[in-house]
Structure formats: C-alpha cells, structure tokens
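Read-outs throughout are calculated quantities, based only on the coordinates presented, and are distinct from any laboratory measurement. The structure displayed is predicted, hence computed values, not measured ones.
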Structure 1
Amino acid sequence: MKVLKKEMRLKRMNIATLAEKVGVSKTTIMNWLNGKCSPSFDNMDSLNALGFSNTACLEPNKDVEV
C-alpha cells in the first residue's frame, strides 16, 4: 500500500476530504498516489499540519507494508 494512502486510511480521510483540506483538486491527490507527481513545498506544509509524515509528503507513492 502507498504510504500516503495508508496514512489517509488511518486518519479516515478520503481523496475528496484530503483535497479540500490541502486546497488541491482530487486529481492532484490521485496523481500523488499514482506517482505522477509529488506535493509542492506548500502542499507538504499543509499535509504536515494535518499530521501526515514526512515520508507521506516526500514519497507519497512509496510502498509500505500494511
């Protein structure tokens, strides 16, 4: 499972909720999860403020064990 997706699940956030809280589109979140792009520095700050780890911010599509 991707680290960002795992942390979203632990925080009980879906793509739409996270997108709204970070201020990006649902497509942007999907792109992070699929490895098409990574969060910008501003988005990383928003993710950190929501309690997401640095790994989720810097390597959102990194595989981790569940």
Structure 2
Amino acid sequence: MVKVDVELIREKKKLTVNVKDIDDLFKQLNVNPTTVLIIRNNVLVNVDVKLKDKDSLKLYPVISGG
C-alpha cells in the first residue's frame, strides 16, 4: 500500500488515500477509469503506472464534443 494525494477535479475534492495501485484507487473512489485522465506529479500517465508514496494525482474528466 502507498499513500497518495488525489484531487478529483470534477468534484473539487482533495483526498489522501492508501491504495495498492490505480485500479484499487478507482474502486475506492467509485470512479469509472474510462471517464478520467490521470495526472501523476504533473505528468499524464496510464492505468499501468506504479504508484509511489506521496505521489500527487489529479483525475480530470474526459470531455468530448463535436
């Protein structure tokens, strides 16, 4: 388990959570992974990234239009 800071941009919330990986984070926060972009320490990452203690994550909603 690692402790990470998470900012949910759409909900305007900041949390600190203990998680195993990104999948665990999504489960704990009840977030659909296809609806967000993951920014870790100011870098866009995918769901396979290994998290480290004290990482700072931002979950941005995916917006599409036409």
Structure 3
Amino acid sequence: MNIALWIVQGLLTALFGYAGFLHGYQIEKARAQLAWAKDTPVALLRFVGTAEILGALAMILPMGTHILP
C-alpha cells in the first residue's frame, strides 16, 4: 500500500509541477493552450502557478521528510 501511495503522489506531483511551471513561467504558452488564461492577468497566472508548485511540494515533502506523513 505504501508503494501505491508513493506512485499516486509522484504522478500528482508531476502533474501539479508541470501545470505550475506552465502557468507561472511560460505565460505565453499557457495563453496559447488554455482558453481561460487569455483573459487572466499575468499576476494571477503567476500566483496560480506558484500555488500549484507549492501544492506539488506539499504532496511529497511530508512523506519524504517523515514529518507528519
């Protein structure tokens, strides 16, 4: 069960990490791929990207550091 949890967490981390990188650092690419991003201010896209990257880290760090897994 522990291995299955790590696999799911790894996949979710990769998904959140990619989405965060896309929204936070590749604004033009995000606007080309996502319809909702065209009308969204740059500051909000960077905030969403940062929140997604922090969410990706929050998926892995508790189990990786053995602090409140």
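Computing helix-only ellipticity at 222 nm (-39500 (n - 2.57) for each DSSP H run of 4 or more, over all residues; to 500) gives -3000 for which of 1, 2, 3? Attributed to the structure labelled 2. Work out which structure the value 3.7 belongs to, where mean projected area of the Cα convex hull in nm² was derived from one of 1, 2, 3. The read-out was computed on structure 1.
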